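Presented below are the structures under discussion, each in the form of structure tokens.
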Structure I
Amino acid sequence: MNIYFMGMILSMIVYIVLGLVISRQVKDVNDFFVAGRQAPTFLIVGSLVASYCSTGLFMGDVGEAYAGFYTPFMITAMMLVGGYVIGSVFFGKYLRRSEALTIPEFFGNRFNSRPLRILAAVTAIITMTVYLLSVMQGIGTLMNYVTGVNYNICILLALITFAVLTVTSGSKGVLITDTLMFSIFTGASLIGVVIIVGKLGGWTTAVTNVTKLNPTIFSWSGDLSHLYPTGTENIIWAVMTGLTWVAVCAVGPWQSSRYLMAKNEHTVVRSAVWATIGVTLLEFFLPTVGALLNVYSDQIPSASLSMIWATMNLLPKVLGVIVLTGVLAAGISSATTFLSLIGSSVANDIMVIDDDKKKLRYGRVSIIVVCVVVMILAYFNPPQIYIIMLLGGTVVVCSWFPVCIASVWSKRVTKTGAFLGMLLGFVGCAVMKIIGAMGVSLPIYFDSFFIGLLANILGLVIGSALTQVTKEEKEFRNRLFVVPKEELDVSEMKKTKRTIGYFIVFGVIVAVALLTLWVLPYYRAL
């Protein structure tokens, strides 16, 4: 048993104990599903970033940058962070205002439609199960490489950890542990970046060395042997994927559901701004270091393990343990978020249960069932972390995004239009994914993202054109635009304006950083 395994086991024990302690505060479905709607900004930010990152950031994103797809990936990363602010302003605060327990419940209430509520729940469950599988595989791969323990034992240990944590403490425990995990992996990772870059001879030297080694790593086109054979196609892919993830960060169930737990609408907006800043820092520095690690390409076993290798070989042992424990924590935090939402969707949206105690019980049972299913899938399915992660993101965009925006901002959309749009978006995306999985090569404009999104919009337009908005739909939408009196608090408004000011300054800093830390050093090296 090495020191990394000991650190991981200790952290798992801590999370389980925390879940058991927090479970004493879970009194009803409000506590279990939406943390009593009293979460402050810090907890919402921690959960937003933690549920976003998972092992996909540390192994998938960093691996793509290491493999030579740095520029297309960086375009995607710098686009997607805008989804938080877009989602909070145009959907999140209205979602919270609806007082729903889940997003499928919001759809059902908004359009007075039980079938739409069930469809939204089913698509959410499928998407989050796919993501959960990706996280499980990431955790198993990480622990197996670092500790040498059998892959299946690793995923079993992880599953027990997040199953116990989620079943006992629900969303309240998820928020608190997410924030704890976010603090660990963010702080340790950024310190680790500084040390690794120092060992590479400093930022400019490292960029110069990598550019001389392989000029395509930081070039605008990326490595043309990685995905598409031309730079233009790679940039189109980057923009397309960026738009996908803008929508994921805006309305993805594991992201926008956090707003249901916020103590007020100002918390929703401020949390989105700080989450944007946090994700931007992580998505710039970690993948960039991943690209710089190409100087050790003869020692790194695979692209997805590049950051893990650097942590074990370039960082002081104690810091390495903290960073790897943080990566594990990122995976566990995402898994608990997905499980919590799956449980709430099953018990609150698919089943018809009026008794709160029964709803809690069925929610917990469904979490256990999903854990078993994902364990079986992870056992028989080889790890494909980045590919599976992209599949989940595309599905939720094609199924939800147009409907989410239209549900708030359109007076003409009807329950038929919303149902047809969500259904066709899901089916269109799934069909194109199946065609791609069969090995059929299609032009980039036939990507599942384009086809699914187009099908969704067509369904929305056609379904709404053939039916009329009902009185119930109109009244519910009108209520969404009635601002609660507590949201007009002057001190809260000042805090929100101040946060937005910080965000503007941060945007300028990011532009300067990209220029001075990437573009100029690269061209000087050429």
Structure II
Amino acid sequence: MGTVSTHHLPTVHPQRIERLRGALLAADFTADGLLDLLGAPAYAALGRSETVPALRATGGDGALETLVRLFLLQRPVAADRAAAVLPVDDCLTDGWLVRAGSGGAVRASVDVRPYGGPDGEDWWIVSDLGCAVGGAGGIAAHSGAHAGGTEPVEAGQGGVPRSELVLGVGGASTTLAGITVRQPVGRVLDLGTGSGIQALHAAQHATSVTVTDRNPRALQCARLTLALSGAAAPDAREGSLFEPVRGEAYDLIVSNPPFVISPGARFTYRDGGMGGDDLCRTLVEGAAEHLTDGGYCQLLANWQHVAGQDWRDRVAGWVPQGCDAWIIQREVQDVTQYAELWLRDGGDHQGDPQAYAERYDAWLDEFAARRTTAVGFGWITLRKSGADRPAVIAEEWPHPVEQPLGEAVRAHFQRQDFLRATDDAGLLATRFRLAPEVVQEQVGLPGAEDPEHVVLRQNRGVRRATKVDTVGAGFAGVCDGSLSAGRILDAIAQLLGEDPVQLRDRTPEAIRLLVEQGFLEPVGETGV
């Protein structure tokens, strides 16, 4: 069986790709169908690049088994067996399949991965061979939490230089899709599109989608992903950062950029080619001029923790004028952990020990020169508010959240608008409602008459928890939208025997915090 070159990706022919899509649906080659066939353990193993359980589950001649072996396990399949499931002539013509040696078998030229859309849509993500979920090095580390431990793709697999490989969907892709604000918009920019997953999501609520990437293979994979999934063709442009869209503005910009902080630019999918975290900084700083009023820019990023500097102040300093920002650090790794992670991603741990040591040393030299002590990973959301007093919040939240978070992100910025426009008098005149799924916990020693402290906890969205005092707990417990904040405080003052004027004076700051964090929702004004 000869070596199969995949330098040339499939082409998009509207009629033939529609027939291919129909064949995939007819065979139930979908996310749900895959789970039903493989079972949960083998399905999860496939996501970790462990193929043996899936191979064992697909030994029959069924249509779905054939497609799994062909497109996911990337095994050759007899041509007559493939023809029973797929329009083989179409697939050979457009390059989805290629001949595998002289034995009459065919094999896939790309990885085609079933993916379930947010409303139950059946989609497929097209990437390079070996770059399926959890497969290529980089996907695990882009997972939204860096841990993962998956093994890298072989360099040059299928004849494609590893530096040009296009990855499939990983944890980072789904994380970004989950935090993105979903609302009807005109124009969306997917900057650094990769296999096109963000563009595919955006196509469901945007009039037009522009995709950019400096890797031309990525642009073609994005075209294939959208076409095979039944979405409109994107406006695809080659180039780095905002160069391909100079002078243009968008209602939404999304980006899962090559944010790895590395001493060189070995791999297009992960290394941005700039020093330190300059790529992420440049992307954030340049976003404002490409956003329409009220538009959002949402991205994943790495940032350096520099000796003698608070990372919050440093990253917040990237935010351009006129933009509100919400920066959430999800994880931090020290420089040795970070270097080891990306050395594993590059397959260096499997090669020459001396070369590994030299690369490790180069990484630590780079960090030392920049006084970097650790690297943070997280989410950055900008909104072009045009405010004179922009709300820029940088915080650490490593705890579990409930995806999707897009609506929670949108509500966060709405609350910033309310707080910015409302002085303390207006705050006291406002009626509030306790957000859904908020519970109160009392913490103290068993048998104690009074709790040591009271905690309000959200069971949805970001799932925050915050300590409150007696007044805060009583205030939140009464907020049902019927009374203004001022009237509630007056009643609490009477119960506690406090001066109502002093209570009104000292409480607005605490109310603002509960509103900012989403525990309280303003519903209107009734007067003080």
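We did not get these values from a lab; they are worked out from the coordinates using the rules stated. Just so we're clear, the structure is a prediction, and the values are computed from it rather than from any experiment. Cβ atoms are built from the backbone, for glycine too; each structure is taken alone.
With respect to relative contact order in percent (Cα under 8 Å, 6 or more apart), the largest value across structures I, II is given by I.
Name the one structure among I, II that helix-only ellipticity at 222 nm (-39500 (n - 2.57) for each DSSP H run of 4 or more, over all residues; to 500) of -25000 was derived from. Derived from I, not from the others. Suppose you compute Rg and Dmax of the Cα atoms in Å, for residues 190-277 alone for every structure in I, II: which one lands on 13.1, 40? This value belongs to structure II.
Give the label, chosen from I, II, of the structure having the highest value of Rg/Rh (Cα atoms, Kirkwood Rh). Write down the numbers at each step before the final one.
Details: I: 0.96; II: 1.03.
Comparing I, II, the top value of Rg/Rh (Cα atoms, Kirkwood Rh) belongs to II.
Taking 3.3 as the value of distance in nm of label points 7 Å out along Cα→Cβ at positions 22 and 518 derived from one of the structures shown (I, II), identify that structure. List each step's numbers first, then the result.
Details: I: 3.3; II: 4.4.
Of the options listed, only I reproduces it.
Computing Cα Rg over 2.2 N^0.38 Å, for residues 174-397 alone gives 1.19 for which of I, II?
Attributed to the structure labelled I.
Can you tell which of I, II yields 1.6 when distance in nm of label points 7 Å out along Cα→Cβ at positions 110 and 470 is derived from it? It must be structure I, since only it matches.
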